[in-house]
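Student: The next part holds the structures, each set out as structure tokens.
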Structure P
Amino acid sequence: MEILQFIERHPVWSFFIGVFAFLVAVAIHDIVQRKHTIMHNFPVVGHLRYLLELIGPELRQYWVANDKEEMPFNRAERRWVYATAKAQNNNFGFGTTEQLYEVGYPIIKHAVFPFPEDKAVVIHDDPTAIPCLKVIGEWRNRPRAWRPPSIVNISGMSFGSLGDRAVRALNEGAKLARCWHNTGEGGFSKYHASGADVVWQIGTGYFGARDEHGFRLEKVVEKTDQYPQIRMIEIKLSQGAKPGKGGILPAAKVTAEIAEIRGVPKGKDCISPNHHAEFSTVDEMIRFIERIAAATGLPVGIKSAVGELRFWHELAERMQQSKKGPDFIVIDGAEGGTGAAPLTFADHVALPFKVGFARVYQIFQKAKLTSRIAFVGSGKLGFPDRAVVALAMGCDLINVAREAMLAIGCIQAQKCHTGFCPSGVATQNWWLQRGLDVKDKTLRTARYIRGFRKELLQLAHAAGYEHPAQFTGEDIEISIGLNRYKNLNEILGYRRDPVKFPGMAKLVA
């Protein structure tokens, strides 16, 4: 009775007594349970271990790792993306912190007489605009052949893997920056209809292009007629994070809306097949591509990570013989990947971008097909120096994914597969998504793409070129150790085929 009276006279003590009682209850629970040894042996305190493990990536990237240690993107790289997206100072001071003699380190060779920046052509009132040198689909006379207005574009990230606010911000930002936005294999949703040029990716699940019986071409035609901003169709064979395995959307992310779009059960894991039901040979794949292209008039391409090369040799041979096949090829490196993937697939399956792309490009080069196809590079290429190397290797365009996620607020918490992305990007949790302001992130997306292209153009001008696709392997030196460098052509064993460049002004005309 006296204790109750004391608490009434001193209400603050009721709080401390309540906390103490709670901790005692937790301690008893920890001692009684037998599932977690640490919690049993260290009641209450043992919970800290799981808390620290939960927020480990965040702790390491901000307090433990130095500027060049954190993976997959180190702090210096993230800082450049964040500053560029926020229109802040993205310059760095006091010289480089890189190991310039480290094996594999690239050096871009500048010209003594650079291309004058005051002579650069401004396209559509955007000084950062860099049109593609190729008209995709022109070689097959596709009725809706297309020259992409930007060589830097947003790669495939599905609505489902990303939340609707993130998809809207990327799409609206892509519209402002005049680049394309790839839907990812989740299909074309209403959030992709905000005005940007769109590449509709069709994966093994055929989401948005199927009914209960499988793939339906009439659904593809209906969608492309309804939405003229769909400029190309991309058939996904595989991707860098999990090649040879279908897409993985955890049950926590399969909302009623996503289930309806994809035609799958709500609240259950959405696992795409690891193969296409519509084709299983190169000839069948080419026929599938030509069916879609004939029905829609659109350029149709393929996306794949690189493993065995028999497929690529056979594809080049069939294209040479039949004059049919994909209008563009996206090569994804093993270092790429958003969303969920088994650890072994992410770490050990498929070749890194530079190795895989070089092998595939040489196959098509020997078949004299490189002028007919647009090559797109993907896999941690969202930085100007890496883009220059990819272009010098033979890429015509660059796709960026995680770097675009960073631009709209991703903090690399590596929670994409859980549904609890703290920045509201890769989640369907309504509360977490509320923190993502679409208007702000739209501007950040556009600034990142434009800032990327601005530095890419500056590098081209420094090397004496008007367009970044004019870079060749001779313009890049690669360290091979012992204070020795070789140019990129010597390392790769080939020189990219030149692409006809009539001048920036004529590209638009």
Structure Q
Amino acid sequence: MVSSPALQLSVITLLCSSAAGAALYLFAPDSFLMFGDAVSHIVRARQFIDSQQTGLINIGTVWLPLPHLMLIPFVAVDALFYSGTAGAFLGIPLLVSIVVMLFHLLDHLTGSARIAFVISLLFGLNPNIIYIALTPMTEIPLLFFLMVGAFALLKFERSNRLWWGILSAAAVLMATLCRYEAWILAPFISIVIISSMKSSHHQGEFRSFRRFFLPAIIPWIGIIFWFGWNLFHYGDPLKFAHWTFDVGTTAVRDTLQASPQGMFRILGSAVLWIFGPMMTLAGLWIIFLMRPLNKHREQLVILLYCALPMCFTAAAILLGFVQIDRWWWNWRFVLPFGLFLSVASALALKELSQRSDSIVVFRSVVIAFCLLPFLQILIPSVGIALYHDAKKSYDERSRTAASLGGILHSEYSGGTIALLTGYGVGQRIMISSRLPLNVFRISYFEMINPLSITDRYIVIGKDRTPESMEFSEYWQVHKMNILKTYSICSEDGYNVFLQRK
């Protein structure tokens, strides 16, 4: 009999997420790779071990490397890679770990295992969280390391033991190599650790400083590495920032920058629809109405830790590096805020249980916490917001690329393939072809002289989107020369597939 609450949470989360993954695999197998970014992440991970240039060169820029490295053992299995389910084999165990650690964190903060169990289960069974855990996206690795850092930080606050400070700092280091919104936690952890020196009475001032200096600099290592990597390989330490800014839509960026209140409305809607009204209200209550938390340092520290990544995202939106709209696009950026809402909800329920003598009121609030998010799923205009976003991302251009990959698989009979397309299209063609990635010769940056092409096959992007504009112009200018030695196997409004005569 399963008696431990943590074990119960593990079993429930594992069964529900696995059942969701199995259902998608049977009835909607495209769901694992509907996000364009999901294709990019899983292909990048495979390129470490299967490409014309294997190894660390595939760290690249823009995408932080740790999620790709974590995916390598799973993408090495062809069945998991080509189906996209490699993400689920990584994401489900991480999700189970997140839920268990969240339970222990909330149990320590509130002293109530029942409240911790309810809120942790509510987080773990959130359909948006489960869906993102089934894909090769980077949010679940980020949440995992954030959760490790939060739990270790709480233990450090209570014990002032160096081990917990080092573990928290190391977890933040790992998080900074998953997604950029974790970067704001590096100075926060450093400040918390250094400030704790004042309470270290059993050592001299110098020894105390030396004792805490190491964990204070650990969270910066990933950020320093990333600047150094971009400087070494691209000659520009901010190469990743330039690319991140350039890929955005100018019209959307200008709209968000001109109307910051619109940005906050979108973020508020995303939080409300993904995490439900009760958790959202609990977060607002903690922020505006609850008694001052300065008497409870550990609660304040954990709440700030969990809230800062969302603050970083909001700042990045206002600066134009991140974009979001009211039709579910990029709503996944609010997922880390779910940790703050979970802590806030647990503290709010604890406060309610202390202030109210009525067990009926308390149980009614708990039931509302549990039911309202799932009732939202039944409303067609809401549903599972992240699934809507992914489904919208899998547009005609993506489906055409996937179809071309299938044609390429049936026509392929050896030789290399020159891939002259934009990122997203090219990566979807690669994975949909079910061919080894080392047969693709990729050119995303510089045009190839048609007279120098010796590949057996060529795929050229011909739609005039920003990502494929150069290739479209290349095809128009060099079409006659290319057709002297190549014949068209397949052509649509987005790409042309050619085979050497």
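Student: Tell me which of P, Q gives 6, 24, 23, 20, 15, 8, 4, 1 when you compute P(r) over Cα pairs in 5 Å bins from 0, in percent, for residues 48-87 alone.
Tutor: Structure of origin is P.
Student: A value of -21000 was computed for helix-only ellipticity at 222 nm (-39500 (n - 2.57) for each DSSP H run of 4 or more, over all residues; to 500); which of P, Q is the source structure?
Tutor: Details: P: -11500; Q: -21000.
Among P, Q, the structure yielding -21000 for helix-only ellipticity at 222 nm (-39500 (n - 2.57) for each DSSP H run of 4 or more, over all residues; to 500) is Q.
Student: For which of P, Q does distance in nm of label points 7 Å out along Cα→Cβ at positions 184 and 480, calculated from the coordinates, equal 5.7?
Tutor: Attributed to the structure labelled Q.
Student: Out of P, Q, which has the highest value for relative contact order in percent (Cα under 8 Å, 6 or more apart)?
Tutor: P
Student: I would also like to ask the following. Once Rg/Rh (Cα atoms, Kirkwood Rh), for residues 32-127 alone is calculated for all of P, Q, which comes out largest?
Tutor: Once Rg/Rh (Cα atoms, Kirkwood Rh), for residues 32-127 alone is worked out for each structure, P has the highest.
Student: Comparing mean count of other Cβ atoms within 10 Å over residues 16-23 across P, Q, which structure shows the greatest value?
Tutor: Q
Rule-based calculations on the coordinates, nothing more; no lab input. The structure displayed is predicted, hence computed values, not measured ones. Cβ atoms are built from the backbone, for glycine too; each structure is taken alone.
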